[in-house]
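Structures given as structure tokens follow.
Throughout, read-outs are computed from the coordinates displayed, never taken from laboratory work. Owing to the predicted nature of the structure, the values given are computational and were not obtained by experimental measurement. Cβ atoms are built from the backbone, for glycine too; each structure is taken alone.
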Structure 1
Amino acid sequence: MPPSFAVTDKASIVKEKSTLRSLNVTFPQAKDNVLVHSYHITAKNKETGELDADFTAFSEFYYDPVPKNIEFPVAGLKPGTDYEIKVQALDSFNNSSKKVLLAGGQTKALEMVSAQASPSLVTTGESTTLQVKMKSFGNGSVKGKIKVDAPEGWSVEQNELEYELSGSEEKYCK
């Protein structure tokens, strides 16, 4: 008998754990007459239709109690890309669930490449300049601010660095 998901079961992406090259998918455990052994998880690149991730992960059946919900990182993805994540339950005999859970998400498209202070060593009364290099992997324009924080007792002339990147671009923010 194959494992099964409940009619109301859904998969979702944990947005706060999204990175440039990974998404975390979470979903309720499927049920089986013996045990759900693992999950077959794929990530389809919505633009190209290619599978950028395809793996099987244990259901954590070896824990007592078995967790009601489970979360897996889906790695090896492309930055700034929309994905469709599919989850299918497997039992010990490799029977697979008829129902497949789906979740959609997008990997992050913005990366701080470097941050440098010049000069990097200062003494009382001296100042330094901060330079941050940002890179966008996305297609659209993106604006934002980088918060500049300093140790207690220091003064900061500019507490935010603004950036605007259009498309796939890399540039310095000063």
Structure 2
Amino acid sequence: MAAPGKRRSATVTAVVMVAGSLAWVAGISMAGLEGARGFFGMGPLIADANLILEIFLVAGLTYGFLLARRGSIDAHQVNQTTWVILNIGLIALIMAGSMQDVKLAKAADLASWRAGVTWLHAAVGTLTALSGLWIVLQMNGVLPRGLHVAGWKNLMRATLAGYWATALLGFTTYYFWYVR
């Protein structure tokens, strides 16, 4: 167990990081700058901000995996909780709304690379986010005992793989929306 002061400091840092990131995204939206030219010059500002935060998210989750492997379970718990909460915020503030741009009238609409990759990204990302949330709720003692997953180390590994797959699909989505 980490010293209470260290855990409190890590938790405060995590809250500030998540709040700052989500405030940045919300600020872009509130200022009406979602469609402004992004950092990379290909997509809009909101897409580029999301891309940057998702890169940090996958790197942070991977670092959390390494923390667990080293036996730093308290640090792993704070780290993974932080990134999963940030991911849920990004889904709510950015990604969910962008799905209106690829509404499907019929299944054949998925044949379009733009729609197909976007919907695959959304499906894999949704399952991954739900799995990550489930793990975080269990890890933090919020999930009722009867809902705990017994082999949750395997679920954690699968979820990390899901985050990587979602990130790669996110890059692919960005490509089909803004580069191609």
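When distance in nm of label points 7 Å out along Cα→Cβ at positions 113 and 145 is worked out for each of 1, 2, structure 2 gives the greatest result. For which of the structures 1, 2 does the calculation of helix-only ellipticity at 222 nm (-39500 (n - 2.57) for each DSSP H run of 4 or more, over all residues; to 500) return 0? It was calculated from structure 1. When distance in nm of label points 7 Å out along Cα→Cβ at positions 89 and 137 is calculated for each of 1, 2, the greatest value falls to 1.
Rank structures 1, 2 by distance in nm of label points 7 Å out along Cα→Cβ at positions 49 and 65 and report only the one at the top, that is, the highest. Before the final figure, lay out the partial values.
Values: 1: 4.5; 2: 2.9.
Largest value of distance in nm of label points 7 Å out along Cα→Cβ at positions 49 and 65: 1.
Once relative contact order in percent (Cα under 8 Å, 6 or more apart) is evaluated on every structure in 1, 2, the highest one turns out to be 2. In terms of FRET efficiency 1/(1 + (r/R0)^6) of positions 81 and 129 (r between Cβ atoms, R0 = 30 Å, to 0.05), the structure with the greatest value among 1, 2 is 2.
Among candidates 1, 2, the computation of Rg/Rh (Cα atoms, Kirkwood Rh) that gave 1.17 used structure 1.
From 1, 2, which structure was distance in nm of label points 7 Å out along Cα→Cβ at positions 33 and 57 = 2.1 calculated on? Clearly, the read-out refers to 2.
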